[in-house]
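Below: a set of structures, written as structure tokens.
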Structure I
Amino acid sequence: MALEMTKFVAEGSYGHVWLGAYRGQPVAIKCLLPGKATNTTIAQLVEEIKLSSKMDSPYIARTLGASWRIPSELQMVLEWMDCGDLKSVLDATKPTCLGQDVATFPWSKKIESMLAIAEGLVYLHSLDIIHRDLKSRNVLLDSKKGTKLTDFGVSREISTATMTAPEILQDSNYTTAVDVYSFGVLLSELATHDTPYYNLRNEKDTAIISRVIQGTVQPAIPSESCPPWVRTLALACLTWASDFRPTAVQVAYTISQHMHQSS
């Protein structure tokens, strides 16, 4: 039975994602945008398919295969996650006032997602893979399968600067610690249901990036917006000096300990 594309889901700088079907089962189909299928972007998608197809973790969105008629029409087929990406969920459940716990996405559920994201990083880092583009758009949720990471493992000409560690912005050597920094930024999004540095909207991105590089600004994490230990963890992850950030293993352990204490 042929692979079918049934509904447009999302679009990025180079590609788009569709809901599709294969042998009666829903799947996600990722392909390059018309006009963006260059030798470089095709090669990057091939590398992502090759890398991700070897992964075996409950915290990583599973790659099921690939389909193509000609190279420019290469399609990456992944498992379907029925709740969409974390950014969309946060937007749909944004509280009317800071500190309000939204029934449809309470902190108990957010913490479950936090642990899954951290465990996904533990798995990637154990394979010496740096995600490099961890953000809420690249975190997928499912009503039964939980939370999983996606879109990793290939070099990117365009990254999400406001989610990025200062050492990448400086074009310095970097390690797995950059993913921990991005995890800290993601915790800011979980706390505020807003974009990082939402309190600096009057400043241009270039000005914010310059301040991130200098270590003079961090994403806003108001104390009333999350449990105190989550804020403490986020600030540790956002430490400017990468050597002083916790590892993904330490982050996962911290979250797990707090989950056990509250259960």
Structure II
Amino acid sequence: RGLCNKPCRWTYDLLGHDSGLSFANKHCLSHKDLCLYGQVPHLIEAGVSSFKIEGRMRDVDYLSFLVTSYRQAIDRYYQGISLPLDKDPDWEKMNAQRMRNFSLGSIFGSTSLKDVDLSGDRELALSTGPRKGKRLVAEDYRSLNKVEPHSMALSVKINSADGLKVAIAKGIKTIILPGYLTNHPDSFKSLQEIGGAIEEIISNGSEVVVDLPRIVMADDQEWLDAVLELVQLNQVNAVVAHDPGTLSRVTTLGIKGWAGCG
């Protein structure tokens, strides 16, 4: 988030065979920051109705000032008030607290060398070399309670009837079923097929976990209701929930929830 040491912060040697430009040890990729504060009237007249303020690496006080400044500049335009930049205290403060120098980018034409800060004078000083670490001593380690070993159990996620047969034949302890339908030709095609797979797993002595949809939209609620009803009816061991809302819902229903990667 701005504290990286990406290529834009590196120095380069530039050899311009055709243009004749050449630089040594310059910040050739250090583009100046886009700032269109002084162009607010032109932007509004061009049809712009929304402004995005970049706020990385800035404290809340400065961001509040920045947003307020743009808001006031927009209001002045609609009030018919013109305030030159050289008499604008907000612009003076904005310019004084800049991190990189400002540029108008490509709003009035193509970018060129004037939009690059070759000196890199305003770049953050970031260490890229090795640092000697502190050697740890016994006092640096905290004592841990003894952890009793646990037996390992294999769980396998399957997506088809054929996969289910193999998992059961291999004696898999926990079988994870999809709680959704896909277009894959071998996948389960209905809620009834998923229900049949649940019953088959239970009858063979394995545990069942149903993997709920990773993204649940408003139109998916009816399907999710049906899946959770099936889970409760068959006393499924757990479900995999991929968002806080679904996890909260299954917990409220008294269903054991696993946190998914969604």
Mean projected area of the Cα convex hull in nm², for residues 69-196 alone: greatest across I, II for structure II
Calculated from one of I, II, distance in nm of label points 7 Å out along Cα→Cβ at positions 149 and 173 reads 2.2, and the structure in question is I
Re helix-only ellipticity at 222 nm (-39500 (n - 2.57) for each DSSP H run of 4 or more, over all residues; to 500): value -11500 computed from one entry in I, II; matching entry is structure I
Working back from 18.0 (mean count of other Cβ atoms within 10 Å over residues 229-236, computed), options I, II, answer is structure I
Value -0.87, -1.29, calculated as log10 I(q)/I(0) by the Debye sum over Cα atoms at q = 0.13, 0.16 Å⁻¹ from one of I, II, is from structure I
Distance in nm of label points 7 Å out along Cα→Cβ at positions 37 and 237: greatest across I, II for structure II
Ranked by relative contact order in percent (Cα under 8 Å, 6 or more apart), the structure on top of I, II with the greatest value is I
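Each value in this text was obtained by applying a stated rule to the coordinates, not by laboratory testing. On a predicted model such as this, the values are computed, not experimentally measured, just so you know. Cβ atoms are built from the backbone, for glycine too; each structure is taken alone.
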